[in-house]
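Several structures are given next for inspection.
Laboratory data are not the source of any read-out in this text; all were calculated from the coordinates shown. None of the values given here were measured: they were computed from a predicted structure. Cβ atoms are built from the backbone, for glycine too; each structure is taken alone.
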Structure 1
Amino acid sequence: MEQFHHPRPVWTGQRPTPERTRLLDALTGTVLELGAGDGLKLACYPAAVREIVLVEADPFLRASAAPAADQVAATVRILDGRPHELPVPDASCDAVVASLVLCCSPSVQGTLREVRRVLRPGGELRFYEHQRSANPVIACCQRLVSPVWSRAAGGCRPGRDTLAALRRAGFAVSVSASFPFHGIPHVLGTARPR
């Protein structure tokens, strides 16, 4: 299901993709990931992550991720919840991972407020998201296709300006990569509450 909505490969052969590796590199402690997906991403986490908390609203995806959770060394909790109403205590996570979910959130600012709430002091948000193009023609195309795309792809809005949303929510943003995937701009990086 996740690969249908967001067909980004997680693995190339026996290794995580370079984007997935950069997204999760050097994470430790307790990590919350927005969206469980099909659970395939769980095997990409570094060994220093002792607990992974997946928050997923869709019961089908929660059930799909459960078998993968049994295959990793870290403790995995799969919780029913929405990104703008995270069912975890304040300051309980060392990091939050958002991989192609901020574009789907009906309230990106609400989601980012929740991310700030659950991060421990010094924690960070790792993101791999759609990004509105700086090219006005491509940005216009993204805006025009969004209503149809959103209905067909689980609420995804490929023209959302993710970086601007992060900054408006009070995060200091560091972009490690900007790249197109099938012609759609994406951004990969970290954000820390200011």
Structure 2
Amino acid sequence: MADLKIAVILGSTREGRNGAAVADWIVEQGARRSTAEYELVDLRDYPLPFFEAAASPAYVPPTDPAVQRWAAKIAEFDGYVFVTPEYNHSFSAVLKNALDSIYTEFNNKAAAFASYGAYQGARAVEQLRGVASELQLAHVRQQLGFNLFTDFENMHTFTPGPQHEGGAEILFTQLEAWAGALKSIHANETVPA
């Protein structure tokens, strides 16, 4: 049995979203590994109110039951693969809201990124890396980027080229190494960071 639990967080809730196929593909690739268990976490299953708390969750734990449910789910994992579209040179608002809503559950864990868009979603990941750093997530260098014109048939049906499997293996190896190294830190934390 794998020692590490990794969430593949689907960061789009739009109707007809391309991200569902990307996230499913990542979970399927991760299932081939014995070193970690990969689980899909779909933001559609965790509808959150728009973040408007009086204080940051870095200082005051959330009180909204929907946010507490989200926090409990995120706390289960040692690391994360964020799957994001690129909207206007950044990542989705629903993912930003989910990240803003909690804090300590992400601290001292590892993250990796998979994106898709006209330019493989690279600019979304650039923005997401800064947010991950603020959440005290150690993010790995390797990322996956899928182009709407070459990795999707008619810009909708996901048809990733075989080269992405090698990239995914590198991403998983880096992510699992960091998640494993950080596990002893976040598992033994007694005070908020």
With mean count of other Cβ atoms within 10 Å over residues 60-67 derived from the coordinates and found to be 16.2, which of 1, 2 does the value describe? 1
Where does the value 15.9, 51 come from, among 1, 2, when Rg and Dmax of the Cα atoms in Å is the thing being computed? 2
Where does the value 11.2 come from, among 1, 2, when mean count of other Cβ atoms within 10 Å over residues 52-59 is the thing being computed? 2
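A value of -12000 was derived for helix-only ellipticity at 222 nm (-39500 (n - 2.57) for each DSSP H run of 4 or more, over all residues; to 500); which structure in 1, 2 was it taken from?
Among 1, 2, the structure yielding -12000 for helix-only ellipticity at 222 nm (-39500 (n - 2.57) for each DSSP H run of 4 or more, over all residues; to 500) is 2.
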Identify which of structures 1, 2 gives the largest calculated value of relative contact order in percent (Cα under 8 Å, 6 or more apart). 2
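Taking distance in nm of label points 7 Å out along Cα→Cβ at positions 84 and 148 for each of 1, 2, which is largest?
On the way: 1: 2.7; 2: 1.7.
Evaluating distance in nm of label points 7 Å out along Cα→Cβ at positions 84 and 148 on every structure, the highest lands on 1.
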